[in-house]
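Just so it is clear, none of the values below were taken in a lab; they were calculated from the coordinates. Small disclaimer: the values here were computed from a predicted structure and weren't measured.
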Structure 1
Amino acid sequence: MEEAHQRFAQDALQFLKDMTVGEGFVLDTTSNFNDFNDEKLRTYQLVISLDDNPGHSQEQREAFQRYMENGGGWLGFHSAAYNDRSTNWPWFVEFLGGSVFFRNNWPPMPAKLLVDDPKHPVAKAMPATFIAPINEWYQWKPSPRERKNIKVLVTLSPENYPIGLKDIVPDGDLPVVWTNTDYRMIYLNMGHGGRIFSDPTQNHLFFNALKWVIATDKKGNVFEK
């Protein structure tokens, strides 16, 4: 794993611990992918992937697929969704909206983001636009927006283009946060380096996403308290 992704994961664990204090959540952590099995996964309401795909072996991947298809929840950040020809996980590509990693900017940069659907619970109390901290922004091909079962919640503003110096994203659709409406899931493109949690507005978005995935059923209906 890249050092910047590891740094993000370390910061994220502390952020999640702080964020869930007093909220009635129980946070458990693991770096053992053997925990991706049916018996273990069924005891959790939500899996959060910080810097890697949710499963390495075929058995682990199939267990994660069954978990999600049976109503499990997933919150994935940045490189947790990375996939290319070597990944060889067709279900996961479909899960992400048929999208495969296409290109990214380098070096990491802050960017103006647009909130697509201000009425969605994940966007509750969010401004129409905000400046996100330094990040390596991934662009996907085809854009997940093209799928009917994908609802894009936040997008990189075209005002950023061209973004990058060494590696440049010159144009195109670049969704940053989305959900596959067939599952309880949110993917967030943020997750590179140690400044991701430096902005209160973006942190509010993360908290909204966490609460929404936990509080909804597979069809997106809010659980009764």
Structure 2
Amino acid sequence: MSGRREEILDAALAIADEHGIEAVSMRALADRVGVTPMALYRHVKDKGALLDGMVGRLLTALLPPEADEGRTWEERLADLAHASRRVAQRHPWAAHLLFSRPAVTPDAVRAVDVIYTALIEAGVPEPEVPRLERLVSTFVIGFAASEASGRFTPGTLDPRGRRGQLPDSELPGHTRLAPWLDLPVDLTAEFEADLDDIRELIKAAARRHLTPLPAKSLTR
């Protein structure tokens, strides 16, 4: 990536941080970097390419350093998941953009490849790897998006007050779980528990497709 293109994409990220992703336009970006809109097209051909470039720029932060290449598949997946959460915390609008754009830039493709290689190393059969990559990515980005948007917070009412707005008979699940729903949520602990479950799911997918070795005959 050229230095000028990096500067343009960083300026687009800054606009989104300050005013939201909706404020990112070719004209606003041209004003930010001090050029005419037409001059931008030498580096990004249109708004779609700009958004794809922003996705790639965000996903650069997820790529492991070369020194980490000896880490296990479980450690590499955890590193990528934690990095994704940090990106969403730093750029609350980012998860929604990641959900809406395909991974097409070189940096974005490399981030996906980190997951592919981890799943292959875990023993997941190759035909199943794309599906499980989508599952892992959807969980990580979805958790980050929900946390950044405030979806996991109780809002203006605490859980007990919110449930009090409806008869218990209409919320049997809430009634049964009331003691647990009223507890404060530790999102970091929950994220780690979810990662543990994802790892177990991956191991289960690998085990399902293992072909048992034939038993050795006791006679010759």
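Some notes on this structure:
- Test item: helix-only ellipticity at 222 nm (-39500 (n - 2.57) for each DSSP H run of 4 or more, over all residues; to 500) calculated as -20500, pick one of 1, 2: 2
- With P(r) over Cα pairs in 10 Å bins from 0, in percent derived as 7, 25, 26, 21, 13, 5, 2, 1, 0, matching label from 1, 2: 2
- Structure with the greatest value (metric relative contact order in percent (Cα under 8 Å, 6 or more apart), set 1, 2): 1
- Here Rg and Dmax of the Cα atoms in Å, for residues 57-120 alone was derived from just one of the structures 1, 2, and that gives 14.8, 40; the source is 1.
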